[in-house]
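Asker: Below are structures written as C-alpha cells.
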Structure P
Amino acid sequence: MNMDMLHRISETLLERRRADPETSYTAQLMSKGPDSILKKIGEECAELIMAGKEGNRLHVVWESADVLYHIMVLLAFHGLSIEDVLQEMRRREGISGIDEKKSRKG
C-alpha cells in the first residue's frame, strides 16, 4: 500500500460521512457515532492480537488492514485524514520514543 492509496482511501472515507447508511458500510458505522467506531477498532485490534499470536502471516496482514481501515474511519468521523497522522509521524521521526513520550507528559 503506497501513500497515494492511503490518501485516496482517506478522501473516500471523508466523503462517506455524507453517504447513505443504507448503501455504505462506512456511512452506517459513522452514523452510529464514535462509540460504535471505537468498539469496532477494539474488536479488530483483538483479532490482530490473536493473529499475531497464532503466527499466521496472512492473517496478520488481513487484520492489520482491518485495524488501519477502522482507524481511518475514526479519523474521518472527526474530520481528520491520514495526512494528519503522517504529519505527526514526520514530527516524531528521529526522536527517541522515550523522549517523545516524556514530552507529552508535560
Structure Q
Amino acid sequence: MDIEEASQGFAALGSEARLEVLLTLVKAGQAGLTVGDIQSRTSMAASTLAHHLKFLASAGLIVQEKAGRAVINRAAFDHLEGLAGYIMKECCADEQCMPDGCASNKESET
C-alpha cells in the first residue's frame, strides 16, 4: 500500500457517518448487509447513506455485490487490515533498541 492509497482510506474514515456505516458492516461480518439493513441499523436517510456507501466503496473500504435486485455491502477486511498495518509498520521505528529490549522501556521501568 502506498501513501496515496492509505490517505484515501483514512480520509474516507474521517466522517462520523461513514465510520458508523463501516463499523456496522464490520459487525455484520462476511455476510454483509443490504442497503435497507444498513439504513435500519444506522437510521440514516437513504440519499445520505448512498453517498457514504459510494465514498467508502471508492476508497476500497467496502465491497458491493449485486444479488438479484439487492446490493450486498461488505467491509473489505483485507484492505482494512492493510490500512492498520500501514500505520503500525512504523511503530517505535525511532526508538533506540538494544538486544535486551528498547531503551525507552528500560527507562520507564526505573
Structure R
Amino acid sequence: MRRLIDNGTTPPARLPHIGHYGHLRKSYLEGYRPDLYTALAASEKLYEHCAEIDAAARSRIDLIMPELAKSAGATEELKAADPMKWVGLMNACKAQAEEIVKYELIYA
C-alpha cells in the first residue's frame, strides 16, 4: 500500500472570505463568547462560521429592505420627485435593517 507524504508542496487550504458582518461576528465571539470562539478556532471552523453568518446577514438584509422601504414610503415616484428625501428614507431603512440583522444573527 502506498502512503502519500506531504512534502510541503500542497497548497494550504484557503480560508473562506468573511465580509463586514462576518468580521462583526468574529469580534463579538472574541470579546463576549471566548469559549465558543476558542472552540470554533480549535476545530478550524471559525472562518467558515463567520462566512455563513455574513452570507445569512446579507440575505436577510436583502429580504428586509424592500418591506421597510415600502412601509417608509420610499417609492419610485418619491425617488423621481424628491431624490434627497428618498435617499434619506433608504438610509434610515438600511440602518434599521442592519440593526435587526445584528440583533438576530451577529449578537445572538
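Asker: Work out the source of 11.9 here, i.e. which of P, Q, R gives that when mean count of other Cβ atoms within 10 Å over residues 55-62 is computed.
Answerer: Numbers: P: 11.9; Q: 19.6; R: 16.0.
Corresponding structure: P.
Asker: Using the calculated result 1.18 for Rg/Rh (Cα atoms, Kirkwood Rh), pick out the matching structure from P, Q, R. Present the calculation step by step, with values, prior to reporting the outcome.
Answerer: On the way: P: 1.02; Q: 1.18; R: 1.23.
Among P, Q, R, the structure yielding 1.18 for Rg/Rh (Cα atoms, Kirkwood Rh) is Q.
Asker: When helix-only ellipticity at 222 nm (-39500 (n - 2.57) for each DSSP H run of 4 or more, over all residues; to 500) is calculated, the result is -17000; to which of the structures P, Q, R does this value belong? Display every interim value, and only then the final one.
Answerer: On the way: P: -25000; Q: -17000; R: -22500.
The structure behind it is Q.
Bear in mind that the values in this text are calculations on the coordinates, not laboratory data. Nothing here was measured: the structure is a model prediction, and the numbers come from that model. Cβ atoms are built from the backbone, for glycine too; each structure is taken alone.
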